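These notes open a run of structures that come right after.
Read-outs: derived from the displayed coordinates by stated rules, not from any lab. Computed from a predicted model, the values in this text were never measured in an experiment. Cβ atoms are built from the backbone, for glycine too; each structure is taken alone.
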Structure P
Amino acid sequence: MTTLISLDKQTYLDQILRIVCNVFDAHSAVLFLQVGEDQYRINSFFSLSDSIRHDAILTTGTGLTGWIIRNNKPLLINNFDRAKGHLGYYAAGEESEIRAFMGCPLDQGLGVLCLDSKRTYSFSDKDQKILHQFVRLVDTLIAEFKHLTAECTEQRFYQGLKLLCELHDKFSSWLAYLTSFLSLLSGVTGFSHCFLAVCDAQGKFFSVESSNKELVLGIDELSQQFTMENGLIGWVFRNGAPIFASKKDLSSPSASLLGPGVPLPDFASVACVPVAIHKRTRGVIVLASVTPQSTGRELRAFLKIVASNLSIFLENLYLRNRLTCSGG
């Protein structure tokens, strides 16, 4: 459902930019949306040109678009001087023909809507006010679809929790239960890799109890022990707190999941959540993906409940085994 919503959102934005371009008789209408802390990528455009850089990424303060984002102010230039500024969204050569530019920031620094023309003095102050109204329309559309996407995500996680709870009655074997648990968790969250790390009795090392797919490249990770002093997982064990990381966060060798030098896939998103048994962190649920995944509020709330549910299951399993041994 989320995919369908994303496609509909893109269709609406494309249609709005087509209308904007025609209303102002512009050469191009380009919408940049935030994709990182200081990065903005072309999300949608309509142009009479074939030279728009579909993958253009700008940073705050770079070019005229970056100026709008940094200052959170609209900009109108009717006699474009390329020596004093550049647009950055055309391939080489096309920008030299642009004579006028107009842009307006979206709300909360989420992006900027740009127009340009090959004719000088194409835009007026009145045009800029009208463009501002189109920007508010884009703001409203993005906020509405963000709300709908969050609702769909929460519903998906709710259904996932129901299925995870139902696993308790389906398996008598711990490893069979864990295998299904990790496979289901991967499917619900969209993360390519999902595994459970557990620590030894002394709390000096941890190992991978089970994984939904190969994790450590070229070796059997289930037979390996990893020191608690290294890696993100070791940090979670030591501190009893979760970690959510993006590709930027994972670029440092010290930010490796299992510790420096362990050959892992090139993960773009990681989530590590502690599992407490008798108030001590004895396990860590790890989700990792080679493609970027959201680690926002909905996922964090979901994984907190999942970890709590697994903790209760393991404590009950421990008590059941003690009672069985006492009865024998």
Structure Q
Amino acid sequence: MYLKFDFHSHILPENWPNLAQRCGYTGWISMKHTDDGKALMMKDDGTVFRPVDHKVWSTSVRLKDMEDTGVTVQVLSTVPVMFSYWAKPNDTAYLCRLLNNHLASVVRSNPTKFVGLGTIPMQSPIHAVEEMKRCKMDLKLNGLIIGSHVNELGLDDPMFYPIWKAAEELDFPLFLHPWDMQMSGRFSKYWLPYIVGMPAETSGAVLAMIFSGVLERFPKLRIALAHGSGMLPYIIGRAEHGFHVYPADFKDNPFPPSKYMGRIFCDSLVHSEGALNLALNTFGEDSIFLGSDYPFLLGEHIPGLMIEKSQHLSDCLKKKLLSENVCKFLDIDVNRYSI
């Protein structure tokens, strides 16, 4: 048996205040509980964002699922729709504090089972850095989850430099998760925004950070990407080729994207061994770790099963992927935990 640290696991409080009423404008998400441990995440225009169940908020159910699937530790982060970067900074800051306080309380209640990643109001670097410091110093969380864009701005925008600088100074790792996929018309059905849009969001976000020189300007920034880094392993050759054949459009960073492939991390949520092998070839054996997207249906329902059952991965590599790499990324002592 292996230690299994699930880096990609989402959590929400069971309830939170009526944000539209508190803030005086619409656009917020609320939780409407139904029956049998189920609920609807509601937009405040009365439409359903997505159905969920008690797995997303119940610690006891979560712990039972972890026991049943052999997960030693979950790394908890909020559901991306809660980022709320579109709102007024003070209001998003309020929501971030609420979510982070709840998450930290869950970690404190079971410190050998949970690790926490906070959320920050990215649309306001001043508020974002303030909450980042609180997450690190007061709440003792181990990093942050951030979205793939902030309204109309990509993560390459200089507006975010203070956030990257603070993350470097605090030695606080970042989990970059896609959200708010703008896919309409023929791309809006068949779950294509999630199947295609999310990987595209992630790939575009990190390539923008590379091409713009963000990773060069902030060399100590630690970033992990969701869903096996999206499409990046498959298109990195295309990105490299574009960098060389269109030099006039890539002046912000003199170095090609291949330089950063040993520095960027990602989770293992790719659903096939072939894709995992491609990610390993792209990022290296020390830069990938288990992630399941618990408790959502597009995730890996038995976290780490594909890695554990592989006939091609060595026992040493399985240990890296299932626990050792994420502990290094989050700077936690793997020896604190036991099966």
* Structure fact -> Value 2.0, calculated as distance in nm of label points 7 Å out along Cα→Cβ at positions 19 and 267 from one of P, Q, is from structure Q
* To do: Using distance in nm of label points 7 Å out along Cα→Cβ at positions 59 and 115 as the calculated read-out, with 1.9 as its value, let me know the right label among P, Q.
  => Q
* Structure fact -> For relative contact order in percent (Cα under 8 Å, 6 or more apart), structure among P, Q ranking highest is Q
* Structure fact -> Calculated from one of P, Q, P(r) over Cα pairs in 20 Å bins from 0, in percent reads 31, 61, 8, and the structure in question is Q
* Hey, helix-only ellipticity at 222 nm (-39500 (n - 2.57) for each DSSP H run of 4 or more, over all residues; to 500) derived from one of P, Q reads -13500; which structure? -> P
